[in-house]
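Presented below are the structures under discussion, each in the form of structure tokens.
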Structure P
Amino acid sequence: MTASTAKSSRVLKFTAVILSVALSLFVGFMAQASSLNYQRLFLTILPLAVVDLTLIVFVWAAKGRGKKWVVTVPGFLALASYLEMACRVFFGIRLL
């Protein structure tokens, strides 16, 4: 691997980490927000949750040592909030 390829790979991974953490925080806060129409809110943030999950998988699959927990902890909390919101929308039950 050349120096420029290695550097661009590091920049890409760093960007994915930053974007994943930001999306995780956004999805987590939005999933806990109050809304008159939870189904609409659920469908609004669904694409963001999918992108966040894709970024988390990318960071975990990328070669190299790194602090993968930086992505995992906020991602887990955001997806748990989103799952709780899904239960509220589909089954009408509130877990928390």
Structure Q
Amino acid sequence: MRRACERWCETHDPRDCPLDVLAEAATDASSVLGRDLDAGEVERLCASVVATHVHDREQAEAEAAIASTREEERLAYVARTAQRIRLTRSDPPPRGKR
């Protein structure tokens, strides 16, 4: 199955999807079916695996961007809140044990 996936990669753009991922998917599909996949099945399988791989990668990038934005928003909120507290407090700062 690995060779069939290699041939598919030679004529198609795997879009940075590792060959091992394609070969493992083909091997799993072959095992489930109990037979080797024909050329058409390998083509459809590889195209589907690449599409899933690209989608997962883009989703992870989007989630990372959202998380970084949330972190920036959180830090800005903390800074605003700390500034507001400093401006509205009239009592002296607490004394700790020294």
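Below is a table of values for the structure above.
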read-out: Top of P, Q by relative contact order in percent (Cα under 8 Å, 6 or more apart), largest first; value: P
read-out: Origin of the value 2, 14, 23, 19, 14, 11, 7, 5, 3, 2, 1, where P(r) over Cα pairs in 5 Å bins from 0, in percent was derived from one of P, Q; value: P
read-out: Comparison of P, Q - label where FRET efficiency 1/(1 + (r/R0)^6) of positions 16 and 80 (r between Cβ atoms, R0 = 30 Å, to 0.05) is highest; value: P
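Bear in mind these aren't lab numbers, they're just calculated from the coordinates by the rules spelled out. Since the model is a prediction, treat every value here as computed from it, not as a measurement. Cβ atoms are built from the backbone, for glycine too; each structure is taken alone.
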